[in-house]
Structure I
Amino acid sequence: MNVLIIGGYGTFGYGIADLLSDEAELIITLAGRSFDKAKAACRTLSGKAKFKALKLDRNGDLAAQIDTPPDIIIDASGPFQNYDYGKRDNVIEYALAKGCHYLDLADDLNFVADIRSFDEAAKERGLTLLSGLSTYPVLTAAALKELSKKMDGITDIRAGIAPSPRAVMGRNVIAAVAAYAGQKRVGVLRGGTFTKTHGLTETHRETICVPGHKPLPNILFSVVEGPDPQELPRHFESLQNIWMSAGPRPEFLHRTLIGLAWLVRLKLLPNIAWLTGLFHKTQSLVSTGEHRGGMFVRASNRTQSRSWHMIAECDDGPRIPSIPAAIMVRKWLRNEGIPSGARTAITDISLADYDSEFTNLNITHGIHDDIPKAGNLYEEILGPAYNDMSEPLQTLHRIGAGKHFEGRCKVTRGANPLSHIVATLLRFPKASPDIPVRVVLTKKGQKEIWERFFDGRRMVSTQEAGRGKQSRLVIERFGPIAVYLAILVEDGKQILKTTGWSLFGIPLPKALTPGGEVFEHAQDGRFCFHVDLVAPVFGRLVKYEGWLEHISETKAE
């Protein structure tokens, strides 16, 4: 099977070729205006597929440039928002004339919607023309189909994409955003009516967290263009409100864009398109932070709210827009009987299809019930990942009205004299090779009270679910000190990672955040703990490890 990728050496086109490189039945041609770049891209690809280079201008006479029509044409060139309408259908018309299936990665609202005008011609020729094979709207729709399985109709959708702060956006992407920032060109659905609002000028904060995995930091999102507000109601009839967004980082650069967008909205600036080059260079200079990106899709109605979350590590995030096209090519290879016609790809790809591609990438995803029913802290934070913990861990954290545990532990203090002072002030236990330990867990409102008695020496803290910027985290408080904890589940263990801390509500420097190896696990049917608290400068404060057995429960009054 022959596949022609226009824009084949660009980020997304190259990503499609790389994803499909394991298919021995494919001959993939990377095409673009630069033959040298196409050849160079071919040389870097390896696998079972065969790769060729082609110099091609998508706006020119395609028949004169392509010797043998391919089986499938993928237009990954973009930016789809800026195509000259006299030439935007050039590739589609070539595909119809030469009997080629067609795919594009457009996320422009009008470009995607206009594909339907070719439906009759495509069906007459037995061809499939699919538009919008990008994160918006295909992955959005796939997540919504999964979320809707346990919901009685969806009325509201809010979604956002947060690229890794180290994933530099292409100049074309920045140009597209700058073109509509502050101008009334961004589609939204409000009260069941499709309308448009000013790009970037509406905002929302969200914490993307796959159940049982370390969340992304709380991120600022602003409204952006996407086909979803116009396309999704065709498939989810109960929808009333749709809001699509993006959360680029670092936040100060995003806030600068938002501020400029407001100046455009207030007509104090004509537009910010002229700043495209500056923003492109600036983001390259300030691309710092964890190399992790993600996406969320929240679906809700009057009584229910569920959200799907995805996190991509390192360089795998920018590959996500390439995945739908790769999925469709594999479907043709497997002769899955794809219906002919021209449409968006919303009905053609499911979340299970994505899973088959995610397995080869460092990408995780999962679903939260945003209105928790469990009534206890850790089930609220972990969602379905709670059931992945060992049974003794689940038993301890379902505290009900209260629980009492007893066991033994070993305590080690650090060597730094200053660490002893800090540990003593925080009432951490004294060093001992083997002492009795007693833990009493109770609840007060939404807080869990953890009383630990090390050989009679009491240490108490409270734990509660984080809200706002600390959402999806557990906040543990030792008097005026609050520690923000991400809760991870791996191989039945529960791992606690410190993400930040504060004193009297004032955030403290992250560089001084205490850390160390802290986890809970099961051994011989017992609940076991390992807590090794380490602070910058001071070193180890205290390490205590041991086991607990359930003794009794507090009876509810």
Structure II
Amino acid sequence: MTKQLIECVPNFSEGNDMGIIKQITNAIEAVEGVMLLDVDPGKATNRTVVTFVGEPAAVIEAAFQAIKKASEIMDMRKHKGEHPRMGATYVCPLIPVSGISMEETAEYSKKLAKRVGEELAIPAYLYEYAQPNKSRSNLSVIRGGEYEGFFDKIKLPEWKPDFGEAVYNEKSGATVIGARDFLIAYNINLNTKSVRLANSVAFDVREAGRTKREGNPITGKIVKDAAGNDVRIPGTLKECKAIGWFIEEYGIAQISMNLTNYKITPVHKAFDEVCKSAESRGMRVTGSELVGLIPLDAMLEAGKHYLLKQKRSLGVSEEELIEIAIKSLGLNELSAFDPQQKIIEYKLRNAANEKLIRMNLVAFANETASESPAPGGGSISAYVGALGISLGTMVANLSAGKRGWEDQVSFFSEWAQKGQVIKDKLLKAVDEDTAAFNKIMDAFGLPKSNEAEKLVRTEAIEAATKYACEVPYAVMQTSYDSLALLAVMIEKGNQNSITDAGVGVLCVKTAVRGAYFNVLVNAQGLKDQAYAKAMVEQAKALLAKNHAEADALLTKVEAAIA
């Protein structure tokens, strides 16, 4: 069963006093089972966005403790800042990450809001998926009037809090708690200090657009519809909220955006659209910044978008795609953008699961040569397979960039992308094979002092041994899959690199046979003879098919260079 994980991204109305911020994050980290991913303070906005993740019960406990601590050490009566706010903890969303539905996440947010309202005497409002009343589910609508205006607003029957008394807490204000999809908080920098000009761009692009006016778009009379409501001119970007503001810390105006569905409006589309609007108004975009974290696929899609604009192959590594995205979006302009700290999947991944592939070549060779039995032949087979497909992918990318072959860029780019997928699978298997070996060792180390313990140990050894057969068989299959790409490169790729493709085929032969050895040796230790026999027969058949196809390709290479 998939482990349930939710993310929490509370916004606290303090961005300058790191002592206060540290006390809040300490309260979060004191809760067992949560991982603090990011702390992003903003001086001019006087707001800090904190991101942490964990299982639901732990996350709502950590969120409660953070809200409690903020209410104890912060005083909203003294707060000033550029960002709209209504309380010490201005907003606290929960976001489903894995193994949990939005509906379940919304229920957890209601439990949190109930505790905050009742135990802390802080008026709590539900929003987004947690709010059944859709007329007050939008965060910008709820916060209308901000801290100063809420003393009167909270007394209105339609603005009675969902939890807590309808009495405004002068010191802590109110808070908004709910469940939502992943939101990207994204600011785009302009070469101006004018908030008026920045807002003009924001109104051009945000989904809500601007109010329609007669004649002069700024001073003209607002146009009303038949029901007396303001007529609006929608902006160019769906699922986008935006305002313009001046950031004294940087001496520039920014378009501050919330991209509420990055699948519909990704960061690169928002950036390009703001560039277009800014240029039409005599300004230039100089860069951008992310507040909090961003999903990996959003960065990869941005990298691919800008490579496509350059008419280059998309079949480059994940690292290169991210670097292209960083440079194209200007994410390094105001401060260094570290993918390991800003991409959510990178923050969540277990470094122990990627120990080997994160080593440099010398360290990996030294580790292999050491007295430790792992990494062994299985990990090396996976790595050799990764090198083989990497050579084929290199030929595909060189062919995509060959002068005079511009009409074939898409063809070779598609093959290069397939190669990157295979390469990443095989690299993952380098550590996975070592992990499989360690599982067997761990199983043999289980206690066996009585019959019950012996049974558990025997079952664990059998399960670990089956896994140790399955991992190298998967390496065999994945390496074999490389031959399709290598065959195309030998036949249609840049012939100046045909020997590179040939060496790739040799790597695949080694990888498949090496992994086959591991299947055989691990199958010998199985008690389930039917399983062992079937596994060995499958491996033998795959080995024969791989070598026949590989040898045919090597014959073609030799004929071409003889």
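Every number in this text was worked out from the coordinates using simple rules, so none of it is lab data. Since the model is a prediction, treat every value here as computed from it, not as a measurement. Cβ atoms are built from the backbone, for glycine too; each structure is taken alone.
For this structure, a couple of remarks:
- Ranking I, II by mean count of other Cβ atoms within 10 Å over residues 318-325, the structure that comes out highest: I
- Which entry (I, II) yields the derived value 2.3 for distance in nm of label points 7 Å out along Cα→Cβ at positions 6 and 134: II
- When distance in nm of label points 7 Å out along Cα→Cβ at positions 230 and 358 is calculated for each of I, II, the greatest value falls to II.
- Among I, II, structure where helix-only ellipticity at 222 nm (-39500 (n - 2.57) for each DSSP H run of 4 or more, over all residues; to 500) as derived comes to -6500: I
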